[in-house]
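The structures come next, written out as structure tokens.
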Structure P
Amino acid sequence: MAKKSQIKCVLDEKALHTVTLDPEKCRGCVTCMKRCPTEAIRVRGGKASVAYERCIGCGECIRLCRYQAKKPSHDAWDTLEDFKYKIALVAPSFYGQFNNLEDINIVLNGLLAIGFDDVGEVGEAAEYITDVTRRIMTEGSIPAPIISTACPAILELILMKYHDLSERLLGTLAPVDVAAKLARERALKKGVPEEDIGVYFISPCPAKVFALKMGLGVERPYVDRVLSVSDAYMRLVPAMEKLTEIRPLARMSSTGLCWGISRGEANSTGGIKTIAADGVEQCVKILEALEDGGLSDMQFIELNACVSGCVGGVMNVENPFVARSRVHYLTRKLKSESNTIEDIGKDADWFMWEQNPSLKDVFKLDDNRLAALSKLMEKEEILKTLPMVDCGLCGAPSCTAFAEDLVGGVIPKDSVCVRK
């Protein structure tokens, strides 16, 4: 795998934060704190702060901040200088960003025009995942309903809060990881030295940045750099207008393109009972219903943290509903026959997790069980004194979170509820 550059514009994986905060712009309005699905945000001293060990990268805080105090993390465009042979991986949602686009090959050729040597389609890789999913459903090796692992924010949420559901996880590699593996193989077959190859993903959301940098479900990251859709878009539009030749580079079918919008993956599984939810609040409701033993008649569940699916990612430039409509339109331009794993001579195991992601105990009160029990009892006593209105005036998203901050030593023991 290519060596990591040491230039300043490359994200440091060891200290990677999915979201960065600008304290000068933050007004301490608590909007982000109240909507965070893992209660990772606090507002103290009039400024927001993030407990990054709880952050799932869903981007809700970025989406909701009216003051633009929060920004998604990603690599800078000048990292294209880091490698001699550069491969761009294109997400299906990316095509929905462009107005009046009639041929996805225009986008792929445009990427070659702005400095990439090859392009890979995440949608094509998604079709192989679809094929593997159908085989797993037939085998019955995972208890139904099976939960898709395509959205890294939802996967992180399950690993943090819904441990009992982990046995239902599909366990396939993310389509972008599959696309990266295939693109790297193609480059090596062309005789490109491995150290010259740089694989770049153009990401619609910070959750994918984090997952690819940290290597979620893989032994080592397959993607070298993660760029933002907005950065690529600004450079690509003028380059696309100047193209004089459009080579047929696209490999994916309409099935792969539909993965960029909500229900695209679920519909591709075939004639089975499925649920597709989008928007992190709705996804939480589905996970809670599953945890309570509901939805037992379902066979497959697709969950997307972003509204409308990946077209709703906060690193995109277009309104998600407009982008979704454009993706729907473009599916009519592609072949209907989906790619299968036989087409590339791979077996199903090649597409499965190389190592299982670890469950996370970020909500435990203490590593020591006796100490945790003592803190739990202390928390219960504190809760009896609180109004339980979850107003957020204390700087915590709920009264329960305020009590946990007290017993955990996050805030001074003499801190009091401002509503009392």
Structure Q
Amino acid sequence: MKRYFRIAVWFWATIALYGFLLRWHSYRPLPFIKNYAYWLHAHSHAAFLGWLHAAFSLLLAAALFPRTVESRFFKRYYLVMQALVAAMLVSFPLQGYKAWSITFLSLFLVGTYIYAWILFKRAENARRYPATAAFAKTGVVFMLLSSLSPWMLGPVMVFLGKDSIWYHLDVYWYLHFQYNGWFFLAMIALFLYLYERRGLVIPDRVWKQSLLWLFTGIFWGYITNTLWTEPPLYFNFIALLSVFAEAYGLWILWRHLRHRYPLADWSPGERLVFRWVLGAVAVKVGLQFMASCPYFARIAYTVRDMVIGYLHWVMLAVFSTALLLIARRMKVFRVSKVPFGVYFSGMLLMILWIWLRGTLVWMKIPVSDWVHAALVWLTLWTFTGVLMIAWDGRKDR
């Protein structure tokens, strides 16, 4: 189990390297990056599939069907899935969305259907940890829903073109139901697992109400991703209601757990990181509130750094940080203070700097060359931290 999680962490380090190269290329073109978009596809697909999907699916498997995790079938399945991501890391920079890349991605999608089947049919701990299982299964439903996007992307590109709004709406469909649906609910499920495995009981009415509101908010929250098309104003109203639903679902859960969550045996550092994740989630929801307003929705569409900063906030400040904490509590992966500190400080400064640059663009203030250069070095700082975490993980066997 530890060895397989370390594979996902090394994918994370590789993704961070790709991110640094892309940032450098934007500042000073690199000769081996012939097509920026192709490399960006590799970076984003591997980030979603090779790191976040792999880590969440592995930890949920250890929580809900531990016997299957130790089977030869599941170990081979996991390695095949990661091999497909490795193939995408090579094929996307070379050809973009062409035959080989589409083939590897299609095979990966089929693999996610296998995982969904195992979770729904073979989760022997589902009755033991009912809240964990319910949130995990709902997250997987959103994962399956997001998989409709790659299947439709080819026809959209052929018949409507990459410049059509339907191409972008298709991409946003995938992004939204992956990180706001699958990853977000998987993270909550794992925190609930840390609660339930201590023998603590979450009343059915609490987690069912929370999950219902979260499902409603996430499903209708896709509307937020359409606001850049400037639809009728009631779309903004629906988007705003979806954020309220999501926030209320989180509040129902936290209202019950806030004085009962088992932090007594956690180290001071672990408690601090846990509180950080809670705060980062609150920031995420706050930004979703802002994005439902027409003015800020227009800014998000016209100023690219605003969206890039938000995505990195969710992927790094929320999910990646939470995964390191959860893996540590599950005794799957340990991170020393120095590597984590380098990663965390670099990540935070990098995201804030992205937003700063976006703010300068929004205010129509000329962006100096040193601002771009500083972002390159902050990206290198973040990559160094992730690399240190991956290297440090070798000692945890």
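Taking distance in nm of label points 7 Å out along Cα→Cβ at positions 58 and 322 from the coordinates of each of P, Q, which one would give 2.6?
P
Here P(r) over Cα pairs in 5 Å bins from 0, in percent, for residues 234-313 alone has been calculated and equals 3, 13, 17, 17, 15, 11, 8, 6, 5, 3, 2, 0, so which of P, Q was it run on?
Structure P accounts for this read-out.
State the single structure among P, Q that was used to calculate helix-only ellipticity at 222 nm (-39500 (n - 2.57) for each DSSP H run of 4 or more, over all residues; to 500), giving -25000.
Source structure: Q.
Using P(r) over Cα pairs in 20 Å bins from 0, in percent as the calculated read-out, with 27, 63, 11 as its value, let me know the right label among P, Q.
Matching structure: Q.
Match the computed value 21 of relative contact order in percent (Cα under 8 Å, 6 or more apart) to one of the structures P, Q, and report its label.
P
Hey, mean count of other Cβ atoms within 10 Å over residues 98-105 derived from one of P, Q reads 14.1; which structure?
Attributed to the structure labelled P.
A value of 0.90 was derived for FRET efficiency 1/(1 + (r/R0)^6) of positions 178 and 282 (r between Cβ atoms, R0 = 30 Å, to 0.05); which structure in P, Q was it taken from?
Matching structure: Q.
A value of 17.0 was derived for mean count of other Cβ atoms within 10 Å over residues 66-73; which structure in P, Q was it taken from?
P
Each value in this text was obtained by applying a stated rule to the coordinates, not by laboratory testing. Keep in mind it's a predicted model, so treat the numbers as computed, not measured. Cβ atoms are built from the backbone, for glycine too; each structure is taken alone.
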